[in-house]
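What follows is a set of structures for review.
Derivation of every value follows stated rules applied to the coordinates shown; laboratory data play no part. If you're wondering where the values come from, they're calculated on a predicted model, not measured in any experiment. Cβ atoms are built from the backbone, for glycine too; each structure is taken alone.
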Structure 1
């Protein structure tokens, strides 16, 4: 039976497995979707050797960048982004890396954008943040990254102030802070400066309203979680695997 799967670390909570299980049932597709919890990204080679029935893989935290050296080639968009969340196994056995996160994010963000959302803060600098940055470039939205460590032209959490939030009315959380079971966590930004003119997008989907989104709602901001983004990127991955 054709097998698809997710590679990552500590992924028992996975969205993808439940999504594809339901899809396969609803659409009568004779396939299974399994989690492959890897201690290190290089274990993908053994997974594929031991499971020749694997027809496609998704990639999640923390391997969206670390998996790249183990692939044979990158789709041009994935190469530009510098992160992979989808692996296609070609007919000749070669592995091609794709990124469908940017697509899911862009499609789910666009309906909420208003004229004031011209500058964004991207919280986090991992693989997901790179896909978000690519999408914002496509939408002509300027952005700065926010992280714990200082980098040229970007912010650290500790230096964010009222003026910074006034000047960036789109805030996107690309960190896992607040994911179940640690639902009280959120990135340490000064949420008291969020206003009703802000749009706060949290890539987290479990819980549906993260601690960050709760804070933003208290400030009357518009909020969006990552559920639709995940569904859209998964459907795009399915297209790639079967193209």
Structure 2
């Protein structure tokens, strides 16, 4: 059985911290994806175990999730010690030792890694931003906006909704403007997108969103197959 200390208090705070950790490719919290198999706290010592859909999931993605989980739980007031480990993965030993030693990805895989993962993280944040942009646009279109009007939409035109909140959060992560007067459509540097390019950019954003959502569903299916006794 999955061991999760979700009681009120420190255990709930640790779970909430883990919920801020996202799979970089799937852009969903590791808690929602079912990747957290153990989350326990005793006398300020947190113990977390992560598992992934397959034995051969990409080690760079796995490293990011383990490192992010450790950082998130360490930031919880009242937690004095954190033991976060990846299980049932071909590179678990290297990842767990590297994260515990704060060695970085290159220090964890000195013979294979060619650099740290900052650029990879930005790439997937941009993909997540596009997926959120498409969801927000679909909300506007359902409300009566036409595609050709979207070039002039500002963030203030988006109704309060989970789609708006997700989009603003992704923009902030990328350093894009988040004020109400900011244009909805921008390039990667925050510059305006020409009206004639909006429809094409929206089609591309939809392709990204469909890919992200499809991969998430596929991975959750693999996880349920791998751990059928823990499937909810």
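Overview of results
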{"item": "Structure from which -9000 was derived, helix-only ellipticity at 222 nm (-39500 (n - 2.57) for each DSSP H run of 4 or more, over all residues; to 500), options 1, 2", "result": "1"}
{"item": "When FRET efficiency 1/(1 + (r/R0)^6) of positions 146 and 218 (r between Cβ atoms, R0 = 30 Å, to 0.05) is computed for each of 1, 2, the largest belongs to", "result": "1"}
{"item": "Computed 33, 18, 16 for semi-axes √(5λ) of the Cα gyration tensor in Å - originating structure among 1, 2", "result": "1"}
{"item": "Source structure (of 1, 2) for Rg and Dmax of the Cα atoms in Å, for residues 74-169 alone, computed value 15.6, 55", "result": "1"}
{"item": "Winner on distance in nm of label points 7 Å out along Cα→Cβ at positions 82 and 194 once structures 1, 2 are ranked, highest first", "result": "2"}
{"item": "Ranking 1, 2 by relative contact order in percent (Cα under 8 Å, 6 or more apart), the structure that comes out highest", "result": "2"}
